[in-house]
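Only the coordinates and a few stated rules stand behind these numbers; no lab work does. All figures in this text were calculated on a predicted structure; none of them were measured in a lab. Cβ atoms are built from the backbone, for glycine too; each structure is taken alone.
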Structure 1
């Protein structure tokens, strides 16, 4: 499969650079980097974005995440390997990603559960991160960005 467009050319490239900058601002928080990667992986799985799933699982593995946890992200509810804080972030990710599936978007229960684990700054970071990864997912799915060739930290200097 070949991508329909080059993500780094024309108007799309300009948008990508700004989206990367926005996601870096979201990532510069007290939310653990491992949790941020789990959030990015889960949203990417839900959205069917192979490129982002490839990227974030490889980055997580390179950062020391275990294969067991990576394999269980999609079934985190039944898994015992995630902390309460990670579970709250994954639940917020799912409802924030699937906002069209429920009237009102993220439920009060899910928000309250996340607010038990994270302060307002961290919640703001999680919301921003979820919004950013959803934007990346949609962009990559629309242009058919192929998965499989990403190398850990490939875009670290972007």
Structure 2
């Protein structure tokens, strides 16, 4: 097997291990139906991240995807969020939200980029040091519900 074939097999194997609950995919569709621009801002290699997004059907449920390897811009760097917003056809100055489960990369980075933040706790406590998120929710579907509540009168961009 060639190196390229091994890499493709590895990406396929990794993507076979991930899933996305149907209620989250439905929620992404609801957000887009409510005029939100929804994107994925992720660190990692393009091949692996895009394979996982295809395997979970998330790729079809978002407006744009930015993977750090594409431009050597990693979360929590503001440039990462600028490029992710551009993939969704918008700019950070238009406002927006960062939803994620990492206190530093997602919440800290989003806040530094001027975004409102939602932390998905997944039964974890917020770390004692540093400023907290704008909102805390237990899971992704709850974050989607919160965003839908904020739809009236707000800029509708999330990553």
| said: By the measure distance in nm of label points 7 Å out along Cα→Cβ at positions 46 and 102, tell me the structure among 1, 2 with the highest figure. | reply: 2
| task | Compare relative contact order in percent (Cα under 8 Å, 6 or more apart) across structures 1, 2 and report the one with the greatest value. | result | 1
| Looking at structures 1, 2, which one was mean count of other Cβ atoms within 10 Å over residues 54-61 calculated from, given that it came out as 21.1? | 1
| query | Quick one: distance in nm of label points 7 Å out along Cα→Cβ at positions 118 and 150 came out at 1.9 when computed from one of 1, 2, so which one is it? | reply | 1
| message | When helix-only ellipticity at 222 nm (-39500 (n - 2.57) for each DSSP H run of 4 or more, over all residues; to 500) is computed for each of 1, 2, which one produces -11000? | response | 2
